[in-house]
Structure 1
Amino acid sequence: MFKKKGKVKSNQYFDSFPVLSHYSVECGEMILEFMKNFDPKKSEELKTSVHEIEHQADAVKHSITAKLLTEFMTPIDREDIFELLKLIDDVTDAIEEISLKIYIYNYQELPPNTIPFMESTLECMRSVERCLKEFPHYLNKEVFEPFVNEVVKYEEEGDRFYIDNIHALYQKEKDNIDRHKAETMYSMLEDVSDRCREVCRFVQNIALKNI
């Protein structure tokens, strides 16, 4: 259980959460850089590079899980650690999906406003990483809650990006294939932000259980 007063001491599990989250940030940074210098001929290279980062994240997750299975005592409920690891991994999987679909769908150009949408999505992932770094100190609301609120802000911004761009898409785009590819891109970006929100929602639930 968490300490009721003062700061929670660092331990392997608390330390591992932001480390695991950073892999999603690395993927996002790589994808954003690709988008800013868009070259369809390099989409396979992007897919491969992002998958390598995702594979590293999986290796870290599996290592933590293996230790968790043999641990006698854990700082929070074992099943909560399992679930949080899964939710963080879901963010990395969701951002990897973007690089995969760019290659599979053979995008020759990016849909309108993809880059600002991606920039907002990346900031959402960075906010999750910062939130997880402060997770052990959740009793200090002045420190912890602003990071949670930051994730919520970017997730809501992602919702607005999605709604506005889908609305514009169905007004202007007549080609069914291009419309499908654009809608897929916007949906994937929104999904990443939604998964970021799920991480923070679950972190808040853990905190409430351990007050």
Structure 2
Amino acid sequence: MGIIGRGELSDIDRLHDHVVAVLGSELTQWPGGWPDEIDAAVIDAVFSVRARYGSRARRTGVYGAVMRWRKERDAANDLSVLASVDSDALRRITNNGKLAQRYKADIVIEVARAFVDAGIVSADDFRNKEVLARTTYLSVKGCGPVTWAYLRMLTGLEDVKTDTWLVRFVRDVLPDASEDDTGRLMKEVASRMGVDAHRLDHAAWAYRRTVDVEGKT
């Protein structure tokens, strides 16, 4: 991004002013992830790519897929179960969405198996072995840094998911912002505002998605 001249607003100042102008100082609450359910978090993260999150009331979209797995399992904090599930069965329970020319359900199973092989079975294991978890997750084809950040959020860790909507939100005021810029600046603005990064992420994501999808402001 460009060098800020003396007397000009910094990128953080501009983004902060944009946040306050369009979102206000009272941000939408983060609906919460799955801090005690690593199975649900992995399914949510992988299935979120190029997909509607869906309605919590009607249990559609990605949310619906997660809830169907939770109903099947009764609990969702043991990746050894997810690692051993039949691929066809998981596709029936969730859906047949694809990512990187592979069924998302197949990617989920591969992630679960890789985590189990690395000794990461529960949500606590994930948080306690985060460096190993990151390397393991990114080793699976179709899994990248954006969904890794989202998986961290879903397991209760602080991060922002620099997906299409969040990048567009930042570029509304900083047109040259990259994905890396987006993540860094959103975290810095969240810190300045004294709010959790994932809460600012959710509020900005919801606003920008509404503008593009529903044509509302």
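Rule-based calculations on the coordinates, nothing more; no lab input. Note that the structure is a prediction, hence the values are computed from the model and not measured. Cβ atoms are built from the backbone, for glycine too; each structure is taken alone.
At-a-glance table
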| read-out | value |
| --- | --- |
| Per volume of the Cα convex hull per residue in Å³, for residues 118-189 alone, the highest-valued of structures 1, 2 | 2 |
| Given 1.6 for distance in nm of label points 7 Å out along Cα→Cβ at positions 70 and 94, calculated: source structure among 1, 2 | 2 |
| Structure from which 17.1 was derived, mean count of other Cβ atoms within 10 Å over residues 14-21, options 1, 2 | 2 |
| Answer label among 1, 2 for the case where helix-only ellipticity at 222 nm (-39500 (n - 2.57) for each DSSP H run of 4 or more, over all residues; to 500), calculated from the coordinates, equals -28500 | 1 |
| With FRET efficiency 1/(1 + (r/R0)^6) of positions 110 and 142 (r between Cβ atoms, R0 = 35 Å, to 0.05) derived as 0.30, matching label from 1, 2 | 1 |
| Which of 1, 2 leads on distance in nm of label points 7 Å out along Cα→Cβ at positions 62 and 150, largest value | 1 |
| With mean count of other Cβ atoms within 10 Å over residues 86-93 derived as 22.5, matching label from 1, 2 | 1 |
| Structure with the greatest value (metric relative contact order in percent (Cα under 8 Å, 6 or more apart), set 1, 2) | 1 |
